[in-house]
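In the part that follows, the structures are each spelled out as structure tokens.
No lab work stands behind these numbers, since they all come straight from the coordinates. Since we're looking at a predicted model, the values are computed, not measured. Cβ atoms are built from the backbone, for glycine too; each structure is taken alone.
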Structure 1
Amino acid sequence: MENKSTENSIKLFGITNQMLELDLDRIEKRFEIDLGRRKPKIQKDNDYYPQFELDIRNEAKRMSKNYEVFYCLENSIRNLINTMMLSSKGEDWWNTEHAVPDAVKIEVKKRIVNEIDSAVTLRSSDPIDFTTFGELAQIIQSNWAIFNSIFKSIKAVQGVMAKLNTLRAPIAHCTKLAEDEELRLQLSVRDWFRLME
């Protein structure tokens with residue numbers, strides 16, 4: 001049990017570090033300073049990228065930070081679920097009876113088949129990587145006896161996950177997120193971490 005607690009603390013430390021990096025990004029932008037943390041910029045396609053309208057390119061740049069937050073959050077939740085389920089149900093936890101709701105398994109199987117049939121590179125060999133944000137919440141709910149050692153309340157988890165899932169849609173579908181919704185996203189991410197305190 002102590003190993004789980006240590007492992008969870010390390011994961012929380014990593015995720016908190018990511019959030020601090022985003023806060024430092026905002027400080028650098030607001031005060032127009034460089035704290036020397038920048039990575040070299042990836043070269044954009046100079047043949048086609050300049051053909052996009054400037055306002056769309058600027059909006060994409062602004063929205064990229066929201067995508068980055070959600071990418072980190074969604075994948076850290078997947079990692080957390082995977083770690084907890086592995087330690088509780090073993091290597092083949094995905095196929096253990098009642099570990100994953102049947103409806104989630106069916107949808108994941110459809111996505112895997114769709115990618116195979118589309119002749120694209122399969123995104124992963126792990127079925128949890130094919131889950132949606134809402135399905136991750138269902139896995140937590142279905143295994144509350146495992147996750148109640150981390151989270152205080154299933155209703156709180158459901159509420160935060162529902163809010164995050166709503167905020168995820170514009171980010172995942174490449175539409176503009178209003179400034180107040182960006183703030184709501186930041187607060188919702190903080191709510192997520194507060195669930196584990």
Structure 2
Amino acid sequence: MTLTVTFDFNCLVSVENMESGSDELFDLIHLHEKEKITISIPAISANEKLKDGNYLKNFKDFQQRINQLSTRNFVLLKPIAVWGMCFWDWCIWGSDEDFDLLRKIHLVLFPETPYEWGEYAKQKNLDINILDQTWKNHRFDSMTIWSHIKYTNDFFITNDNNFHKQTKKGVLINFGARKILTTSEAFHYLKKSS
């Protein structure tokens with residue numbers, strides 16, 4: 001059975017920009033192309049802000065963007081539907097349990113940030129009609145690992161230190177994240193396994 005790997009958004013950016021450490025990500029993509037592993041991308045990544053400060057207008061543009069990174073298509077993980085956060089044709093309706101897990105993940109990753117947008121906007125004295133970028137980024141991170149857990153992938157790959165903090169990593173693993181690895185850890189582990 002092929003191991004399933006979830007790349008967070010920053011992995012994509014690193015590969016696209018050929019940043020330091022992206023060699024290991026390219027090696028993982030090569031394993032994906034040889035069908036030694038299967039790489040998944042949370043579809044919520046399509047809603048992240050672009051370098052120029054804008055957002056993609058449609059999901060097809062995101063698919064074209066990521067399809068340039070590999071000769072084998074990545075598996076796209078549909079996120080839970082959250083108003084103002086998703087492309088509506090690329091998300092799923094969530095159950096109470098799904099939203100409960102999303103809330104729990106948020107509270108682990110961002111204990112100082114209110115889960116509800118209205119509460120956050122009130123706390124920061126913000127316009128309730130305009131989502132704040134910080135709050136959105138927190139929700140995107142929560143939805144990214146939620147997708148990984150929901151689709152029961154084996155490895156969550158991220159270099160974001162927030163996911164690797166001792167007080168958080170173990171809890172996320174108990175929620176079903178299985179393994180949370182840095183790019184380097186994933187490369188060494190998966191290279192040996194394949």
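When FRET efficiency 1/(1 + (r/R0)^6) of positions 72 and 136 (r between Cβ atoms, R0 = 30 Å, to 0.05) is calculated, the result is 0.45; to which of the structures 1, 2 does this value belong?
Working: 1: 1.00; 2: 0.45.
Going label by label, the one that fits is 2.
For which of 1, 2 does Rg and Dmax of the Cα atoms in Å, for residues 32-103 alone, calculated from the coordinates, equal 13.8, 38?
Numbers: 1: 20.3, 54; 2: 13.8, 38.
It traces back to 2.
Tell me which structure, out of 1, 2, gives -14000 once helix-only ellipticity at 222 nm (-39500 (n - 2.57) for each DSSP H run of 4 or more, over all residues; to 500) is calculated. Let's see the in-between values first.
Values: 1: -22500; 2: -14000.
The read-out was computed on structure 2.
So if we calculate distance in nm of label points 7 Å out along Cα→Cβ at positions 16 and 144 for every structure here (1, 2), which label has the highest result? Let's see the in-between values first.
Numbers: 1: 2.8; 2: 1.2.
That would be structure 1.
If relative contact order in percent (Cα under 8 Å, 6 or more apart) computes to 20, which of 1, 2 did it come from? Please list the in-between numbers first.
Values: 1: 20; 2: 27.
Source structure for this number: 1.
One of 1, 2 was used to calculate distance in nm of label points 7 Å out along Cα→Cβ at positions 8 and 56, giving 1.9; which? Don't jump to the answer; show the numbers that get you there.
Details: 1: 4.6; 2: 1.9.
This figure was derived from 2.
Computing Cα Rg over 2.2 N^0.38 Å for each of 1, 2, which one ends up highest?
Numbers: 1: 1.15; 2: 1.01.
The maximum falls on structure 1.
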